[in-house]
Structure P
Amino acid sequence: MFDGISLLIWIVGPLVGLFGMFAGGYWGVGCGWLIVPVMLMLGLTPMEAVGIALLQMVPSTLPMVLRTAKEIPWRPGTLGPMILVPMGAGAFAASFAGDHINRWMYLRFGNSALMVLFAGVMIVIGLQTAFSHARRNPPQEQHFSLLAAGLALLSGLATGVFSSVLGVGGAVLMRPILASGFHVPEREVSVSVRILLLITTLTGGAAYLVHDGALQMRVLVLAVLISVGGMIGFPWGVRLHDLVAKCGYSQHIHKSFAGIAFIVVTGTLLKLAGFAEVGRMLMPVFALLLLGYLLGFRAYAVRHPRNDR
């Protein structure tokens, strides 16, 4: 089934899910930036790699989403019904088109078109995150207008396509939209993007399971293997996020997300420059460095708690 790399897959798959979804749990995003290049290194096609990156997030994120969804206000006019529902509906509707757009772009323009699109979006997100500030929890519950709900719907449509085309869950775009566009506090941003991440990955990934009327077993099996590690890594990352935020470092969580953008853009630019293998090999290295950094910062935050400004 795996063309001579079955033993390597059984080892690499869960490890990729563990390391990638640990960072995903910390920032409330997916780990397509790690899974897609690793799957390409192992000989899978771009469409298979994207489908695996999306599908593995469903079992990895579902238990945590069910536990934390109650932390979002769901009363009329608040974050849940006015922002998350329309954004999730837009993402649900649009993500089904991602597979068709992906295949059309790949056949018409080649893989470079996807990489250029990906790099451009991530550069904008990285800069915006690095130079913006997370909002502290407001003294009163936030309320949103119908205009905000309409903008949330449009945002969901855009991120749904973005998610299923590029295999990154859409949360890399949803996080800055919620934090900077709708001024949602950091704690609610993280819970919100986990909910939206589950919606976009479930609907977007499902389109990759069936192609030309046939079930893609390789995509399904590899997604399950990676999710074994992800089901451990994602809640581990969430617990780390909550601890660091409790110690008074919500601004750091918000700004440090720019590191993910840097990693993604670095790998993409190397591939565009003709150093695809170097870029792919760097992604696991970056994942290990990121793991070490997050664990190190956890220790620092516990030793030096402060009031977040």
Structure Q
Amino acid sequence: MAYVIEARGLHKSFNGVKAVNGIDLRINEGEIFGLLGPNGAGKTTTLSMLATLIKPTKGSALVNGFDIRTQAHRVRGSIGFVFQDPSSDDLLTGRENLYLHALMYGVDMRDINRKMDDVLKLVDLTGVQHRRMKTYSGGMRRRLELARGLLHEPKVLFLDEPTLGLDPQTREHLWKYIKRLSTEKRVTIIVTTHYMDEADLLCDRVAIIDHGKIVALDTPANLKKRVGGDVVRISARSPNLRALRKLRYIKKIKTDGGLLTLTVDEAERHLQEILKVVGEVRSVESHFPTLNDVFLHFTGSEIRETEAEGGYFERMMHSGNR
């Protein structure tokens, strides 16, 4: 089977610091594939190597059948990229920004107007296309950048933290447009995110990245099954761990001071007994596994949103050191 993206052993180091440490990926046509992880995990660096923005220290990859090392120009002509930070010109209108992009990518002059009309309609910006970008809301800007990334009809679209900083309602609206791209245009989409709900609801498959490595890769549903039960979090004073370990339906116990995270078979059925055994309980919470629980299961830590504002690659780029 031919994959749209196939990466083998991708590594990238900056001044001796390993940002990506042996990434293998195989991504199918029309798939929405998520790279999930915190700041510094290697998500953006991986995307940037696949998009030929930076060269790997080691390893290889094919994007749309083109080698990222020897056919960078062919790769760039077949992909779209929406960056974390808006890159459109505030003084131009939405349509003028699209026109400029079309010229840069060599879109046939006979097709430019039709293609601009098509992508503006796709992201519901036809009515505001003649307004200057500086009047657009954050959500409208992201939608225009999606349209711009699609204008030259790429087979692959890279989205780097596409909803970072947007309010929840706008994020959900943007997810709808991303899904439409995949289903209506058969565009393969690779998205980096630190939002668990985004990865869960949007992506067909998710690779969890931590310290430059993929620690788990599967569908969101299968990843949650691998946690092995319901999740119960208990805050307790001097919890009785010895008694808890004797309960056969408790599959895993993690401790952080007085906070316990338990993986439990049929938590609803056994919760009362657990609370009797654990000791003096301050608070308790029980839920089905989420991708945050999956991340905790595989890495031993949780993703905090404050960690997600740009990683090592972004800092190096801003300092001018590639």
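A value of 0.60 for FRET efficiency 1/(1 + (r/R0)^6) of positions 55 and 79 (r between Cβ atoms, R0 = 30 Å, to 0.05), calculated from one of P, Q, originates in structure P. Have a look at P, Q and say which one yields 19.2 for Kirkwood radius over Cα pairs in Å, as calculated. Of the structures listed, the value fits P. Between structures P, Q, the greatest calculated value of mean count of other Cβ atoms within 10 Å over residues 183-190 is seen in P.
Please state which of the structures P, Q yields -24500 when helix-only ellipticity at 222 nm (-39500 (n - 2.57) for each DSSP H run of 4 or more, over all residues; to 500) is computed from it.
Working: P: -24500; Q: -10000.
So the calculation was done on P.
When mean count of other Cβ atoms within 10 Å over residues 15-22 is computed for each of P, Q, the one that comes out at 16.0 is Q. With relative contact order in percent (Cα under 8 Å, 6 or more apart) coming out at 35, pick the structure among P, Q it was computed from. Corresponding structure: P. Work out which structure the value 0.10 belongs to, where FRET efficiency 1/(1 + (r/R0)^6) of positions 215 and 239 (r between Cβ atoms, R0 = 25 Å, to 0.05) was derived from one of P, Q. Value 0.10 for FRET efficiency 1/(1 + (r/R0)^6) of positions 215 and 239 (r between Cβ atoms, R0 = 25 Å, to 0.05) corresponds to P out of P, Q.
Every number here is computed from the coordinates shown, using simple stated rules; none is lab data. From a predicted model like this one, the values you see are computed outputs, not experimental measurements. Cβ atoms are built from the backbone, for glycine too; each structure is taken alone.
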